[in-house]
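Heads up, there are several structures right after this.
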Structure P
Amino acid sequence: MEQKKETLLEIHDLSVSFRMYDHGLEQKDLKAISDLHLTVHSGEIVAIAGSSGSGKSLLASAILDILPDNATVQGHMHYKGQELTRERQKQLRGTKIALVPQSVAYLDPLMKIGPQADGHYKPKPTEKRRKLFERFQLPEHTEKLYPFQLSGGMARRVLVSTALITDAELIIADEPTPGMSLEQALEALRMFREMADEGKAVILITHDMDLAFEFADRVAVFYAGTTVETALASDFKTGPEALRHPYSKALWKALPQNGFEPIPGFQPYAGSLPKGCLFAPRCPYKTEQCEKQVPPVREIRGGEVRCYHGA
């Protein structure tokens, strides 16, 4: 009998706004994430897909409470059933929740790679780190180097290692594979898969949807700062007929191997969001209701979709 998976992270109605100054020094709030939903269970990889500006990296920062001071976060985030308060975020950050950041600038330029990868854990996981470096094809002397002595791909592999060394229950990997060769990227994702199979959870933020489909259990599709669909990765392998939201289908058709077929229009950004469904201006199925009211999240065919016409 399959063991029931524990719900590690639950996010409901999450909104993130930024206080900005407009012309004449008037303050205004720009909403970058709105009514976002996401659930992550132990033992699974949830890939987050969507175009640039859809809120993927902002979500990671909101979970870890590393947003800038002008950010306002509203909504509900729970970790293992308990509210994810700022104090609890501080306790979990870097211990139970680990981040593989998108930027290699997160590496301390004044610290050698070995101690930096080991982190603040006692006893120091030197052997574990060396095994990870070996799997990532990092030379043995890498531990004695400073970040400026690494290539971009090497720095990216070191960042992935820093998260895999920890005893984290949830790993948030924000675009972990750019700069890696295909072989190295596959090895990184295999290691994330191993961690998930051991009972941990991985949020994989990526533009490389082909790799995501191969290693993820579920895929959450973001558009203009909200979740429009969450589906099994196998649904994306099947094709658009298995998907529920028009944007998910368009995303699938836009992949090079599926015809590289674009759709008219562009994704709205903070400050210019439409009143109703955020995808309505580009949707061929939109109705008057879509333009006036935000669709609720509905469960359809084993997935979730935010659409009045999803089927």
Structure Q
Amino acid sequence: MQPQQLRQLSRQLVRQLGLFNSHCGSMKLTPVQAHTLIELEQAPCTVNQMAERLKVDKSNASRTLAILLNLGLVTTTPNPDDRRSQLSQLTAEGEQTLDALHAQLNNHVQIILDQMDADEITQLKKSLTRYTKAIHAVEKQYDYHIRPIQPIDNASVAAVVRRVSAEYGLTADKGYGVADPTLDSMSCVYKAANSQYWVIEKDNRILGGGGLSPLAGSDNLCELQKMYFLTELRGKGLARALAVKALKFARLQGYKGCYLETTANLIEAIALYESLGFVHIPHAMGNTGHDACEVRMLKTF
């Protein structure tokens, strides 16, 4: 899918869901007022917190809360954590109004879901969840850059690998990737056309990286290799972004699947690979030279 296609589908969805309408369903609430009530259902919040949750400016959030206050759907109390601000919360009438809105909109959505089979609904949920997570991840990735490795990066990449390996107890004497003799010359290792290593950089600092190359001993599989990320890089979706870039590269090179080896110590990494469609396999493949890695996974294209 190209960006233009996704934007077109999004525009159609926004219009068909009535988000441009002056009222939400048959209720005399605008969409932003309805969303405000839904947020207050989760917990009371200040104007600033509401603006952040709705992704609107403070004046918009303040105006909306004031209207709902005048309608008797919201009340305010002093914020115990900051006496300069007020906490908005639903009144009993606000709760009743929101319950009626939920019932009406749930019924409408159920009619739509009735047009879809169970497997289509499952796929829809999975795709929308992944899309939402991607949107949130992009917000955290500002000023981080993923690019191919250069010779000047070799020392920094090797330092990252050694530092992360030490963090997880992946010592060289146990046969992990940190023991590879090519660790200090990674740009040379991945210079072939069907190989690539990417680094993640911010403010001219290398904070992580990962690579892909042909799986030794296989004719049509590649291997995801040396995925290492410093602590400050984690939790931002950048490891996933790099892995996705590697998998797209693999498909363009004509590989039929991607293999990887890791260890049970790397719990977060295993969860990432599973989310990308890698499945656990009981046996090693190819000739990676990393016999200490007891977790083997494969994703076929």
Structure R
Amino acid sequence: MKAAVRLETFLEMMSAERGASENTLEAYRRDLEDAAEFFGGRLDDLTPTDIRRWLDDISARGFVASSQARKLSALRQFFKFLHAEGLREDDPTSVIDSPKKTASLPKTMQEDAVLKLLSRAEAEKIEANDYAARFAAFRLHALVETLYATGLRVSELVSLPVAVALRNERFFTVRGKGGKDRIVPLSPKAKEALREWIASRNTVPSCAESAFLFPADSESGHLSRQVFARELKALAARTGIPAAKVSPHVLRHAFASHLLQRGADLRAVQQLLGHADISTTQIYTHVLENRLIELVTKHHPLAD
């Protein structure tokens, strides 16, 4: 079986058995094809020495440690698959150490900056002077309010079903990574923004008939992550916030950080974000540490 065939079989397994998303599968494909190109089309007969040479090469190409670790992780999964299927007797990645990643805090936004962003999005609905501008403003406001209210991944947000906005409930169910369902909250402001968006959306027949909350004339049938990210950065610029500091993922981090700052439990935030492991959510422990310091400073009898 050629390496290319085994690669396709591996990706099919990741999709069918592991429930890997399209984005995850695309990342695996890119990383494994990068390795195959380095080895002249070889992939399934690599040795630990081969893999170390490849890691040295991608390091020399300027990939940071986190990107190197991701690429190695893809190769690990591929060789685990080959070993499990009896296509290799060993796993050459088992003796390879992962590149050391420096711990970095997630980029986030202060509460006042998020509120300014939301206020700007709301104001633009009133300021819009033609139908197309109003339609875009209602959609963007609904997207931003919903993202900050729920902490959804951007892929989850843009692909929401329209039923989310048609129910008058405080929570809804979203299907996340690995096909796992979770419950997320919907604030009154987000519900109102969605109600107004639905009224605007339903004036366009092609949109009114769509099963997606944010329909678009695209292959997927819904708004793309890239389009929303561009619109969000443009909104940030109009708000007076550097566009480089704002993205859908930054707002997701803001959702988590602000909850923790206001006393939310780390386990609850883990469930809301859809993290499979609490260790992923622990990137926010700096927020908890700051809050504990503030509590001690304010309330301990010897703090003065």
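Hey, Rg and Dmax of the Cα atoms in Å, for residues 9-96 alone derived from one of P, Q, R reads 12.6, 35; which structure? The read-out comes from structure R. A value of 1.18 was derived for Cα Rg over 2.2 N^0.38 Å; which structure in P, Q, R was it taken from? Checking each candidate, the match is R. Computing relative contact order in percent (Cα under 8 Å, 6 or more apart) gives 16 for which of P, Q, R? Clearly, the read-out refers to R. Each of P, Q, R could give volume of the Cα convex hull per residue in Å³, for residues 113-168 alone, but the derived value 99 comes from R. Here helix-only ellipticity at 222 nm (-39500 (n - 2.57) for each DSSP H run of 4 or more, over all residues; to 500) was derived from just one of the structures P, Q, R, and that gives -14000; the source is Q. Tell me which structure, out of P, Q, R, gives 5.5 once distance in nm of label points 7 Å out along Cα→Cβ at positions 81 and 129 is calculated. It traces back to R.
Each of P, Q, R could give Rg and Dmax of the Cα atoms in Å, for residues 137-200 alone, but the derived value 13.5, 40 comes from Q.
Every number in this text was worked out from the coordinates using simple rules, so none of it is lab data. Everything quoted here is computed from the prediction, not taken from an experiment. Cβ atoms are built from the backbone, for glycine too; each structure is taken alone.
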